[in-house]
Every structure is written in structure tokens, then in C-alpha cells.
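Below you'll find the structures, each written out as C-alpha cells.
What follows draws every value from the coordinates through simple rules; no lab data is involved. No experiment lies behind these values; they were computed from the predicted model shown. Cβ atoms are built from the backbone, for glycine too; each structure is taken alone.
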Structure 1
Amino acid sequence: MHVEICCNSVLSARNAKRGGAYRIELCQALGEGGTTPSAAAIEYCAKELNLQTRVLIRPRGGNFVYDKEDMKLILRDIEIAYIYGAHAVVVGFLTQDGDIDMIKTREAVRAAAGLQVTFHRAFDECRNPLDALERIIDCGCSKLLTSGCAPTAMEGRQMLRDLVRRAGDRIDIIGASGVTVDNVRQLVMDTGLHEVHGSLKHTIYGLTCTDSDQVREFMTITNDFPNKPPFNI
């Protein structure tokens, strides 16, 4: 099992590492669904904390339909992420009709200069998920982060199972949204997922950040899976 912790700050990244995590998706402004973090935060997580740092590239909240000016920022942020030590970038592009924007996705993959590229939960707003999966693979993305087109991964288990089967070894499916210590075992057994993503956060003194105790428990649960978990599929 591969575990990715969603971290909205350097503090969250420190807590994730303290809990035993080795891989994070770094972002900020989770209240807007996440936006691109600072260069300093990327460098600190990748080089000081020595975490596998996958950087969300999203210049603003709102929809995933981007114009030329948005793309200038996106491509520059991909370059900055690479310069400051990111291991991968996380992007997502849709057309106004709700299809994968293959032109912009391919442009982002080219700009990543060999870094892995994850297509994020913009996928969950597409109109034809199985067709969208094929388009994302064709664009050269390495991973797909998704809740199975539902509000949470547990609610999207049927679609996640279908995506895992359809993807085969062509792309890694990462189950995300509402994944917790209480449900990750069932989620994996019901879907066949080999990668999961959780924020595992708490709020203390008005500050919302990753909780190292939850991360530690999450890592213990997922580390207990054998190489081929006893899937219910």
C-alpha cells in the first residue's frame, strides 16, 4: 500500500512525517479545495523534511476550466515546483462541456520535465468517467486522484473498483476524500486500491492541520496489508 497525506502547510507536513508518512501532497487554502503552495514550502518539505513532495498546481479556487492567463501561471508554477525539489505535480483540466481538456493536460505533462503527473479530483466532475480515464492515460499522467465521482471515496466505491479494473497497470488510481483510520481497510478491500490519500487533520486552537497521531494509526493499518490484500472483488 502507498499512502499519501494531504498537507495544507509546513506544519502539517512536519506532523505527517512525525506520524510516519513518507509522501505528501502539498497545497494551501483547503477551504477553496486547495491551491498552489509557496516555493519556500515546497523546498522545505522536499529538502529539509526529505518527504516525497507532490505539489498541487492550481492557481485559484473555483472550476477547472482555465484560460490562457491561468495557464501561464500553471506552467510557471510547475517549473518552480521542479526547481525547488518537488517529486511530482498534481493538476487537473476540464473543458466547458465537462470533458478532460487534453490539450492543457498534455501541455502540463510536457512542462513537468520528467516529473510524475497526477490528475486530481477535477476528474470527479467529468461527465463520462471511463472515457475520461482513457484520455488521462493518453495524456501521459502517472496517477489519478479520485473519490469515484462521489462526495467521498466510500460512497464512490463501485466506480473506484471499476476504475482500478479498467486502469490495470496503465495508471495508478489513488482513492481520496473522506478516507480515515475507520474506513481505509474496508475501502481497500472493496475496491482493490493500492494507493490511498487522506488529510487526517484536526483543529486545535483554531488551526486546522494534519494530526500526527491519526497519521501514525493510518500508517499502521495500511502497513498491515499484505502485497495482495484479501479484496472483496
Structure 2
Amino acid sequence: MNRPSVVVVTRRTLRKEKYIDYVSEAHLRLLIQLKLLPVMVPVVEGTLACLPNYMANMSGLLIVEGEDVEPIHYEATAANHRYVEQIHPLKDEIEIRLIRTALRKKLPIFGICRGSQLLNVVCGGTLFGDVQKEKKSQLKHIDNDHYDIYRHGVEIIPDTPLHKWYGRTELPVNSYHHQGVRELAPRFTPMARADDGLIEGYYDPKSDFIVGLQFHPERMPEEPAGNLRIWKAFGSAVQRRMA
């Protein structure tokens, strides 16, 4: 079976004083389940020169979690520089090049968490350096003491793809971020907002599938049917692109 390739960039971390590059098994398992071929791009020196090879057979792009998006990539405020935490310039550059190529080729793009933020930036949007501090929000968007179980609610906008996928207008979501969308790029339409007004989901209505979600539909066991519909929609768009 010739599976269409979905490119996804790894995340680099230290383990016992040595670097490892990885992608969450939750993402990889879903891609395999959808009969797609995950192609992992490492964040190592020399990768930029290899990108044409990775992009040659790319039928879809998945951009997932990671470090803060460096403020040099968008119209930043003083707060963006004040609140920036850990960054990874090489990861930024690799993913920016992949996003631009996917946009030019009109490929399906799925951005999750940091991925949704970077996708918005590449298309002309901006970010909050720290959502809670800049919005003076009482809503926690990350809770390190209850990292794996923290949920807050979002309001889903009717007649959007997210409304179709979940079949409801309110949804508890997981939340693991301190940056977030400040100004949404003009090509995008909001699909969900948190109680403090933060955009938690958006899409491009003129594309087959370009979606950004601040939450993680691969890690929400309470809503398996709705989560899987999102992934199936992405998989179907990738399959159509290869056909």
C-alpha cells in the first residue's frame, strides 16, 4: 500500500546529558491508523539542506508542540520579548519553511498547540507573549501542578468545522501553553474561544484543510468521537491530495 507522506518535525530535549529528538506516540499512532506515513524531520544541524528531499513527496504537514515561537518572526510587542521563555531558532526555521511550501502547494496543514501559533504567524498573525499576564486573565491556560488532567472550557462557534466535528457548542479542553494568538491572520476564521476571549481554534474556509487548534485532540479521552473526526478530516484531505 502506497501511503501518502505527512511530514512532522521532531522536538529536541536532553536525556542523561544527551539530545534526543522525538514526536509524541499519540500523533504517530493516529497517522498510522489513518493509513498515512509519518515522516519525521529531525531538528539537527544540516536539516535545512535536506528539506527539499523531505518536501518532495509531502502530501500533508503536521505541526505540533514545542518551545516558544521567537518574536522576531512577527510584529512583536515589548511584552512578547519580556515574557518569552525557551526558544529553538532552528526548529522555527525548519517549520516555517515547511509551512510556506505546504501553503504554496495547497497541502493540508494541521497545527496543534505551538503549531497553531506558528501557522498563524507565518500567515501574518501575531501572538501574546504570555496569555494570562497580557490579557490579565484569571483563566489558567497551563497548570503545571495538574499538567495531564487540567481542563478549561471553550465556546465553539456554530457552523464551523469544529462544530460539525464535535456536534456541540461548548467543550472542555486540555491546555498546555502560555503563548497564544493575539491577532488572527486575515485568511483564518475563528472556530472556538476560551472564556477570556483567546482563540482556541481556527481554520481557512478557502482551503481543503488548514486548521489550527490550541488544544490537543490527540490527548482528550473524554471526547474520542469528536477528536477522531478531526483527525479523519485531516487524513481524508491528505488522501485526496495524493489521489
Structure 3
Amino acid sequence: MLKALLLDMDETLCDTEKANTKAKARLAQTVDSTYAVDGVTANGAAFANDYVSGIYREWSDEQRARYTPIANEQGEVAFRVQLMRDLLQPIEVSTEQAQQLQNQFDGDRLAAFDFYPGIEAFLRDARQLFTLVVITNGPEFSQVPKVETVNLAAHVDHIIIGGQEPEQKPARSIFEKALKLANCDASEAIHIGDSLAADIAGAHHSRITSVWIQHQQPLDAELGINPSHTIMHPSELPSLIDRLHRL
């Protein structure tokens, strides 16, 4: 019997990509209009794209060696500010200027951050039948404001933020915590998310049925990660969960 839905937040419940796109566009505009060296302006669009890749830890080996100690020892804010400054080289951007750019990006992203259409109704209806537990990876610095922006606590029963835990998805410990909060066994839960490596692999390691929200991602057969169920978009969740509940 299905008792709990374990849910990712970004690109599952909330349209993070849309928020990122809007924030990147304004960040690029600000950089193009404000920063230059020897009369040559920075490439704002490339900078904004590289910044977002950086905060999602899409690092080269060199970047990993540089930024891991900063993030671990000085914190997420210090890392993001240094990333800003590095990406804008050879323009000499001060710490204060980088902080302003970061604050702008964060503010613009939160202003655009919201549920996918229909998700609030889905959560309301699903909560009548199941315990809802959100498991979201990411640092507390970025995830807590997102959670608060959409008032997520009003829509689900429990929220687990990976950056506040000893381990993040796909670690078994974070799924075990979710099952404990939901007061159910792995066989009585479904985990829904968009990341094969974090959500689907993590669910399978914990023997939890998985639902992969594919969006436009290819299924990489070499990973050897095969979701229990696949949908293309979060809008398909209500019908899928209704069907699985009736099995």
C-alpha cells in the first residue's frame, strides 16, 4: 500500500530553470552595461551562464581544487563572491561589487521562483492520501530562501534540506530519514525527482520505487540507472500517482 510520496523540489515541484533564466538575463544585462576594461565590455551572457554552472558545482578539476576549500572553510557566500570575481577577470571587480551582483542574482531568482502550474493543487490532493516529504539537495544558503518563497511548509508534511544533513542524495541516510519521518517502509513509498544520479539512483539504493521527471534529458544507458516510471513533465504527476495508488 502506498503511504508516502518523497519529492524533489527543483525541477520537480518548482520551475527552477525558469527562475534561473530570468535571473541570468538580468545579470548579463547588468554586467554588459556596467563592467569594462580598456574600453572592452565583459561578455555578460557567457559570464551569467558560467556563474550558474559554477554554483551548481559543474567544475573543472582546477575549479574544484580552488573552490572546495573556500566553500568548506569560508562558506557558500564567500565561494560565490570569489567565483564572480574570477569569472570577470581581467576586469578587477571588488568583493563589494561581486557581492552586489550576487545579491541581485539571488533576488531576481527568488522573485521568479514558483511552483509549476498545477503543483499546488496536486500537493493539496495528494496530502489527503499520503504523507509528503520533500528531499532537496543544495546548500542551506540557497535552499532555505526557495522553500520560504513558495511557503513549501504549508503544502507538505516534512522538508529535508541536503545542506543541513550529514549527507545529500543519493546517500541512503537521507532517504532513511525521509522514510522515518513518513513512518513507512521503503515498499510503501515513491520518490519523485529529475536527477538520475541523485534522485533515481538514491531511491533504488534504498529500495524505493522511483519516478523520473525527464524534461528534455536523455536517458544515459551507460549510467545503468533505470527509473521505475518516467514522465516528461511535472504536469503528468497527478494522473501517474492516481494510477499507481489504484494498483
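Structure values in brief
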{"item": "Source structure (of 1, 2, 3) for mean count of other Cβ atoms within 10 Å over residues 88-95, computed value 19.0", "result": "2"}
{"item": "Identity of the structure behind 38 (criterion: percent of Cα pairs over 26 Å apart, for residues 56-191 alone, calculated), options 1, 2, 3", "result": "3"}
